[in-house]
Structure 1
Amino acid sequence: MAVDVSEELVGIDGVVATGVYGTAVAPTDADTALGVTWTDQGVVVAGGVTRTTNRSATVRRGWQQNRKLRTLTTDAAVRFSFTLVQTNQDSVELFHGVEVDTDDGSVVVNPSNDWPNIAFCLDVIDGDRVIREYVPTARVVEVGDQVAVAGDTFGWPVVIESDYNTGLGGHTQRFFSDLAGSAPAPVILSVAAAATEPAGEDDFVKITGTAFGGATAVEFGSGNAALAFTVVDPTLIVASLPAGSAGSVAVKVTTPVGASATKAYTRGV
C-alpha cells in the first residue's frame, strides 16, 4: 500500500440522527441526505461521538491437556456515546425514552423501563469525505450524569447500542464515500398523480425511480420547473405541477450527478 497522507480523515463535522424503528428509510450510500424519516439530533459537545465495538467470548477446552476446542461469541454490539447540547423535544425524548406531553411539556421518568427500539445513523464528515454508519435496530442503554454548573452545558449524555437486525444480516452497515464507485445518474421509472381532485386536477405527482438523492430540479417540459418538490427518499419524489395545459409532458429530474432521461406524463386539467 502506497503512503498517501491525503487519505487521513479528521472528524471535523458530523451528524447524529435517529429514526422511528421500522419506519426510517435505510440509506444506500455515504452522503445522500437522509430525508424526512430521520431526525437530526443537533449539536453534540466538543468531545464528539465515541464508537466502541463490544465483544465477549468464551473459550471451550477439552479435558485432556486443556486443549482448546472452540471460541464462542457470547455477546456482541456496537455502542455510540455522545452528549447532546440542545434542550428540545427530540433530545428530551431520546434521553428519557418516553414521549413529551406537549400539553404541559412534561415527561414521566421511570428508569426501570426499557428504552424503545430506534433507528440510528452517524455521519463523520471531513469536507466532501464521509463515513456513515447505519443502525436499523438500536436502543439507548445508558444515560449519563447531568451536571448543572455555571459556565457549562447542561447536556443530554446517552449511550446507544446496536442489536442484530435480520433484514440487514448484521448489527450496522458502514458506508465510505471514498470507497464507492461513481454515483449513478437519476432514472425515472414512473410518474403518476399523487392525488386526484374532484374536478380531475392532478396538482401533485409521485415520481418513482432511482438515485434521486440530492435532486436539484424537477421539470415538466423544458425549463418549466416544478413549483416545489420533496425528495422523500432516493427512490421517490413528490412534486407540485407548474402551470400548463392538459396533455403529455416530458418529466426530468436533475441531481448533482446529472439529469435523467425524460419520462412522459399525461397531466389532467
Structure 2
Amino acid sequence: MNTLALETKGLGIRFGGLKAVSELDLSVGEHEIVGLIGPNGAGKTTVFNLVTGIYRPTEGWIRLEGKDIAGLPAHVVTRRGIARTFQNIRLFRNLPVLDNVLVGFHCRAALSLAGSVLRPTSFSDREQRLRARARELLDLMGLLSREDELAGNLSYGNQRRLEIARALASEPKLLLLDEPVAGMNTAERTQVMALVRKLRDELKLSILLIEHDMRVVMGLCERVFVLDHGEPIACGEPEAIQKDPAVIEAYLGRPEDAQPLRERARKS
C-alpha cells in the first residue's frame, strides 16, 4: 500500500451505555478509493463524524498523514485537509450555485470583515481568484452553465454534484462521500462512478465512501471495510468481501439462505 492518508486504530465512541463504534482499525492509502459498508445502523456515518471532528472519540486514535487529529474541532480538521458530503444533502437552497461553492472556501479564503467593507485591491483580487476557482470546480462537475441558478432548483443528481464541488473548495487531501449515488438511476450512478475516479486521478485525492449500492462499491473501491453493529467484521479487496460469510450473514441472514452479494451487485 502507498503512504497512508488516513489511519484509525482501536477507534470507538460510546453514547452513554451504547457503544456505537468499537475497535475500528481503518486505513485509506494515498490516492486510494476505499469503501465503508454495512447494514443500516452499523455505525458508518458515526465513523465519518468521528473522522471529521463532529464527534470526539472515547477510545483509539485518528491520524491524517501520520498526524493525530482525534478530538480536534471540525473546522480545524477541515483546514488539515478533510472534506465531506452528507447522506442528506445540505446545500444553501436559496443561494445561487456559484455562491454555494464559494462558501466552501471559507476555511482558506483569508478574507477579513474590514476587507469586505473597505474592499482594497488585494481583497478584490483574492475574491476574483476564488470565483475563478469556483467556476473551475463547477466545470469539473458539469455544472458551470448552472452557476446562476438557485441550488434548490437543481435536479437531485446535480445537487449531489454541487455538494461535492463545495467540499472540493476546501482543498482536501481526503474526501469523504456519504452515499454519493443514493436516489440515482443506473445512468446517473455510472456517471458518478466515473466522476469519483476522475477526482481521484486529476486532483490526486484519497477517497473514503459509504455506499449501499453494491455495484458501485464493488466496481469502484480498491478495498472495502465492513461494519456490523459498530464493530468491524471484514476488510479486504471487493472480490473477497462479497464472498465473506460474515458479510453475507450481516446483510442477508444465514449464508445458506442468502443471495450472494455479487448477485445483488449484478442486478442493481
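What follows draws every value from the coordinates through simple rules; no lab data is involved. It should be emphasised that the depicted structure is a prediction, and the values quoted were computed from it without experimental measurement. Cβ atoms are built from the backbone, for glycine too; each structure is taken alone.
Hey, Rg and Dmax of the Cα atoms in Å, for residues 33-80 alone derived from one of 1, 2 reads 20.3, 60; which structure? Please report the intermediate quantities before stating the final value.
On the way: 1: 20.3, 60; 2: 11.4, 31.
Value 20.3, 60 for Rg and Dmax of the Cα atoms in Å, for residues 33-80 alone corresponds to 1 out of 1, 2.
Out of 1, 2, which has the highest value for FRET efficiency 1/(1 + (r/R0)^6) of positions 145 and 209 (r between Cβ atoms, R0 = 35 Å, to 0.05)? Please report the intermediate quantities before stating the final value.
Details: 1: 0.10; 2: 0.85.
Sorting by FRET efficiency 1/(1 + (r/R0)^6) of positions 145 and 209 (r between Cβ atoms, R0 = 35 Å, to 0.05) in descending order puts 2 first.
Have a look at 1, 2 and say which one yields -11500 for helix-only ellipticity at 222 nm (-39500 (n - 2.57) for each DSSP H run of 4 or more, over all residues; to 500), as calculated. Kindly include the intermediate steps, with their values, before the conclusion.
Values: 1: -1000; 2: -11500.
This value belongs to structure 2.
Given a computed value of 3.9 for distance in nm of label points 7 Å out along Cα→Cβ at positions 153 and 241, which structure among 1, 2 does it belong to? List each step's numbers first, then the result.
On the way: 1: 4.8; 2: 3.9.
Going through each structure in turn, the value belongs to 2.
Using relative contact order in percent (Cα under 8 Å, 6 or more apart), single out the structure from 1, 2 with the greatest value.
Numbers: 1: 16; 2: 25.
Largest one: structure 2.
Thinking of 1, 2, which structure, once Rg and Dmax of the Cα atoms in Å is computed, gives back 23.8, 87?
On the way: 1: 23.8, 87; 2: 19.4, 71.
Structure of origin is 1.
From 1, 2, which structure was FRET efficiency 1/(1 + (r/R0)^6) of positions 65 and 137 (r between Cβ atoms, R0 = 30 Å, to 0.05) = 0.85 calculated on?
2
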